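Okay, got some structures for you below.
What follows is calculated from the coordinates using simple rules that are stated; it is not laboratory data. Small disclaimer: the values here were computed from a predicted structure and weren't measured. Cβ atoms are built from the backbone, for glycine too; each structure is taken alone.
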Structure I
Amino acid sequence: MKPFLLICALFATVTLRAQEGIRFSTATWNETLEQAAKENKLVFLDCYTSWCAPCKWMDKNVFVLKEVADLYNGQFVNTKFDMEKGEGIELRKKYGIQSYPTYLFINAKGEVVHRTGSKMSAEEFLEEGRMAADPDRSLSAVTKRYQDGQRDVPFLLNYYLALNRSDRQASEKVAAEITAKMTDSTLSTPLGWKVIKNLARSSNDKLGKYYLAHAGDFKHFAPAAEQETLTDRLLSSTLYQHVYAGNEAAFYEGLKHFSQSPSKDRQIQAVMLEAEYLLRVGRVKEYIALTDKAMKGPLKGEAEKLSFLARRINGKKEPDEKMKPYLPQAYKLAKRAVQLDPEEYSVQSTFGWICLSMKKKEEGLKAARKARLIADAETSKIQKLAQELVDELEKI
């Protein structure tokens, strides 16, 4: 290829990449509202902070996707403000922003039409955009219909889904209304499946109990993978209830669903559940035996899971007294996690904090300094925590 043509091709590639993802305006807030009025669109406002890790995750993993960009660039005037700087401070006060990320969809008059937030998958984020753009499904629209007295189950389910990420307390009230309206005859239907999939919490509640007793009735309209996911979620939730209640017989009986399954994911979940139980009841030897075996089996390559187990034992300067007998095992788990994934901040940080608790200065400093380097690509809050760990270890 000739040099001139090569330069043109490279320029075209760079330009194309620059257009990927949601295009966020750098205009002032008033200018953004004026643009929305001119184009007859809603404003999509990303409310973030510099230290918000989920905000950064959404930036890197969801906002950049073509299907997300196509919807948001087509339907909305997109803008973002740091809620702790400049105009963001006043916007935070005006719209009552208390958690990050919060996503607002606002009309040209400055009125919130739809509100949501938190880290979510691309499909979930797309669905929020679709709801916001739909005059019949946006949060403001369904709230008015609810206040006017509409109470049929399909509507209530849409209202619950619109509320769920913005007002958990209100959404749970609506969930209770939906559950009360569902009878056995309405549960074994496509609508019943949607209700159960979204509202069932454990095998002990009305919806979860019905589903597990009649799972076969749903196979004609519920994908098998979704049914398996729901079953695992319900049983896991119930097992955690047994953990907290100390109900050993029920716990180990229910654990068979995971521990005796050929599925690797379920075997991993079995280890995580049993480890939590043994930790809470104080069976140190059994805990060590379980996790030693797991490091050679289901958790062999699972750095994040190993680090999580270690962090449950100790993730701060001074461990709880009841956790001290577990510290040597936490050290072993965390060290193995570092060997598996040395470039992960949480893995290095966890090992550093455990080394601090055990006064292992040299190893701890190595992990802490690595964590501090990794933190340079993270938020200022994480950078501060990483530096605190380095400082504490240097005092030993």
Structure II
Amino acid sequence: MKKFAALIVLISFATISQANAAVPKSFTFVGSGYGHGVGLSQYGAKGQALEGKSATEILNYYFPDAQVTPVEDTATISVNVAHQVSALSISNTSGDFFTIQSEGLSETALAPNTPLNFSIAGDLITSANGSAKIWLIKWSNPNSVVTLNYGTTNFLISHGYIQLRAVKAAAIGYRIEATNLLRLHDEYLYGIAEVPSSWPAATLQSQAIASRTYALMRMNSIKKACDCHVYNSKYDQAFAGFSKEGEAKYGQLWKAAVDATAVDAEHGLAITIDGSPISVFFSSSTGGMTQRAVDVWGTDIPHLVSVPDPWSIDPAINKNYASWSKKVSQKVMAKAFGLPDIERYEIVSRTATNSVLFIKGFATNGKSKVLPVGTFKTAVKLPSSWFDLINN
């Protein structure tokens, strides 16, 4: 009887050992490109600029059904620069003075260098100057640089003015939404930080035109969650405020590129069809072909077509993402699929550009799960959906 029991134990250990051996400790993915790959390829724009293409030629290539034409761009855009914060401060050390105004009250001038501190209390934003749901903060010198501080973030603002609003957020209650309101034509674009300012002028100009177009399409409504037209992050497009135009050596190159896309004081170049700005997208680089919107988001947008993008996979142009590899642990893979473990996975389908559409994971208990690539690559932090698998 004891021998039989020992045999069962040995078989059990052998079974467990075999199961453990079937589960890889990690998975290595190899791929190319960075981002969703729809619309303008930023490294592609760099490559074309190095070949002597103009900004208009670059944009006509990536948006072949559209044109680059002047549009009116004098409107004020609202950019969220602090989202769902409970406290923040605003300072100015240039000797300039602030004016502060709460809803329904006249402006109050403050002494030079007066720091401002705000915090949420119930549904109101409190400060040394009182409590209100909305505060406006302005400064008299247009050359001043104001610092908005929250947590470990110090965000530099030069243009326009700041608005603070108490907005109720799901599950956490009221929080402060800070927005920078400034002129789209130039002030907003001066702060766009989508590409390095050291890149060729035609690349910078193509990005400025694309960014103006992107903003115009999102100024039709205010997003309630952020009290803004656009976020200053990847949720829309990167906006770094004065830190972009104030870059040592290269900041003036970016400003010059933005100015080069202005037709006059009230009009700037945008990507249009029949004179109206299009819905435009851009990302760092691709796996050699740009994507159609329908393959990434499931919605067909006819002017967002797929075109060859060889510059993205040229290591001389795209040093970091012409090709890449990433190791993903067993724990992260299992969590991504919501399975106890992952013994293997397979690519279910791909797009015409060879990017992954759906991926399927298999567990040792026989269960499996299919994920759309967007969900998967976000969970395991892959740079793009152009990838393959190498088992370790």
Top of I, II by mean projected area of the Cα convex hull in nm², largest first: I
Entry that produces -0.38, -0.58, -0.79, -1.13 once log10 I(q)/I(0) by the Debye sum over Cα atoms at q = 0.10, 0.13, 0.16, 0.20 Å⁻¹, for residues 59-186 alone is calculated, selected from I, II: II
Structure from which 1.05 was derived, Rg/Rh (Cα atoms, Kirkwood Rh), for residues 123-346 alone, options I, II: I
Origin of the derived value 0.97 (Rg/Rh (Cα atoms, Kirkwood Rh), for residues 131-210 alone; candidates I, II): I
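Kindly point out which one of I, II the value -6500 was derived from, the read-out being helix-only ellipticity at 222 nm (-39500 (n - 2.57) for each DSSP H run of 4 or more, over all residues; to 500).
II
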Label whose coordinates, when distance in nm of label points 7 Å out along Cα→Cβ at positions 219 and 243 is calculated, return 2.5 (choices I, II): II
Structure responsible for 5.8, with distance in nm of label points 7 Å out along Cα→Cβ at positions 107 and 259 calculated and labels I, II on offer: I
Per relative contact order in percent (Cα under 8 Å, 6 or more apart), the highest-valued of structures I, II: II
